[in-house]
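Once you scroll down, you'll see the structures, which are given as structure tokens.
Every read-out reported here was derived from the displayed coordinates using simple, explicitly stated rules and does not represent laboratory data. Model, not experiment: these values are computed from the prediction. Cβ atoms are built from the backbone, for glycine too; each structure is taken alone.
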Structure 1
Amino acid sequence: MKFQLAINMERITPDLDMREVERHTLEMVQMADEGGFEIVWSAEHHALEMTIAPNPFQLLTWWAAHTNRIRLGTAVVVAPYWHPINVAGEAALTDLYSGGRLEFGIGSGAYQREFDRMQPGLKQSDGWRYMQEMLPVVKALWQGDYAHEGEYWSFPTSTSVPKPLQKPHPPIWIAARAPITYDFAIEHDCNIISWPLTRPMSEAELYKSHLDDAMAKKPGAKRPIFAMMRHTCVYEDEAGRDAAIKAVQRQLGQFQNLFQNLGDVENGFPAQVDLTAIAGRDEFNADMLQQNLMLGTPEEVIVKLKAYEDLGVDHFTYNMNIGLDFARQKKSLGLFINEVMPAYA
């Protein structure tokens, strides 16, 4: 099993200096590069201090200049917010600047709050339609001249300038949870990154069954790389556990606000909703978080990872965006690199 890192520039409170956020984020990316991680992922989000990523290609270009070997991925470009010609050119330029290290991830978007601002009138649940139209268009633009007449975009003959360094194009990833998206990924030769949120292992097993079903519908199709992401924190003692649980509960309170459009956002900082008052609240209590997420001592995390390896997960994605203080984030990543990853070398 190989390992990926998902990281955002993350500012939890207004008193945290943005320059400190910048320095910390780059340091974590460099640790992952030196420590043997396969891919580092940048998200795309807008007007939110907890996930500062208005242009993932710009972030990846920055990281490319300060790393040596790690591959650089978008997780994900939110298709409804872009024009295909723009996406094709930005992605290809990033591939060029990074020396052919781009991993191109595309998806449909997560937060209705963002849709209300970036694509007013569009329901988040319909974002997948834009993704499924966009991907074949971007691939065609990477190859050469192409004209498009579609439901969401139409344009006369154009092409991607520049073209990607990798041929025929960078590896493509789809953020997938629903069966229809797994079917699309297999049909279009895309790798898959999945995220069971805070749900138990049965949710991970469900996603694997979606992959198996999609493969069965396309006999002879190439099996994609199957990655799975979990909030992750490695610690050595009870104090580390308590800090991780407290941080993830706070971050999840903000995430649920955005995911379900439940509360206010003031100057980019989402209010934390009461997790005990929403549906599925049992997922957020300390014992369930400890059990379902990748939280634990190095020994406990090694055991937890084995279940994902046995399930058929090819890459585990270490999601470090849990609002933990920077010193603990660095300690956790160091423990993962030095004490967990060697068990899977």
Structure 2
Amino acid sequence: MNAPLTESEIQARVARLPELRAAIATAIVGQHDVVEQLLTGLLAGGHCLLEGVPGLGKTLLVRTLGQALDLQFRRVQFTPDLMPSDLLGTELLEEDHGTGRREFRFQKGPVFTNLLLADELNRTPPKTQAALLEAMQEHTVSFAGVTHALPEPFFVLATQNPIEQAGTYPLPEAQLDRFLLHIALEYPDEAEERAILAQTTGARVAEVPRVMGGEEVLALQALVREVHVGEEVLAWITRLVRATRPGDGAPQVVRDYVRWGAGPRAGQSLVLASKARALLHGRLAVTREDVAALAAPVMRHRLLLSFAAEAERKRPDDVIAALLREVPFPSA
């Protein structure tokens, strides 16, 4: 059993996180909330679903994160003809030229990496989606009765295009629930877009410094679990999640616009993500602000809205914002 970390060791590890943000900023312009949520998902040991139109730098963001962390990065473009074996791997028949003996050898697929960008996950059939989601959950791949462990840390960033839905296979709610965070990537503002144009059309290529390796990431993920959550904060998270479920005691906005609310996994995710955000900000205790900042990324993909919400163009974020206003924080 490992000895508990001293206060100086904890502070030394937490102090590396601002360096990590600065390293990512050498190649990524703006998108501060997206970067923070991405790092939150990584530190919490979960996976992220990133939704945004093409051309907003999703691939560059994940590749930059891999460079700053000195981790292996792979990108898979999901297509309608992608098979589970294309992702997980397959067995090849090999012959020993010396003995003439033949045997099968497992050829690992692109899922065997530290950072995997699953581009346009909703464009591949459910069988391949399920294969990836099983690997995400178990951190292993089973083939021909043999279990192969994935590298650690293992972090999946899956993307979706919110505007082009023809020929897609939307993820079922039960599979969406496996993602810790649903990150919304918005257009940059004018100053950021001008900086992007200047940075990406010249001869200079941004050099991303390497800040930490896989072992340090795993140590920080373990440290996240030690971050303190007060009873009042824990009670508020519980009330927020339970308030998303339609019923007699639900807020009016939920009764009007929500068909199915978030389950207990949403509460677990909100606690863990809030711990990771607190650590990212150099704190060892969760605050009310951590919960408020992550309520939408944690719950927006876990709410199933009603037809009335669609007719009135209400989004999950609208419901969550209303709950943050209406569900009172417990008094001490």
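Observations on the model:
- Comparing distance in nm of label points 7 Å out along Cα→Cβ at positions 260 and 276 across structures 1, 2, the highest figure is found for 2.
- Structure from which 3.9 was derived, distance in nm of label points 7 Å out along Cα→Cβ at positions 68 and 148, options 1, 2: 1
- At a computed 3.6 (distance in nm of label points 7 Å out along Cα→Cβ at positions 172 and 236), which of 1, 2: 2
- Entry that produces 2.3 once distance in nm of label points 7 Å out along Cα→Cβ at positions 44 and 76 is calculated, selected from 1, 2: 2
- Answer label among 1, 2 for the case where log10 I(q)/I(0) by the Debye sum over Cα atoms at q = 0.10, 0.12, 0.15 Å⁻¹, calculated from the coordinates, equals -0.58, -0.86, -1.42: 1
- Computed 4.1 for distance in nm of label points 7 Å out along Cα→Cβ at positions 116 and 212 - originating structure among 1, 2: 1
- Computed 19 for relative contact order in percent (Cα under 8 Å, 6 or more apart) - originating structure among 1, 2: 1
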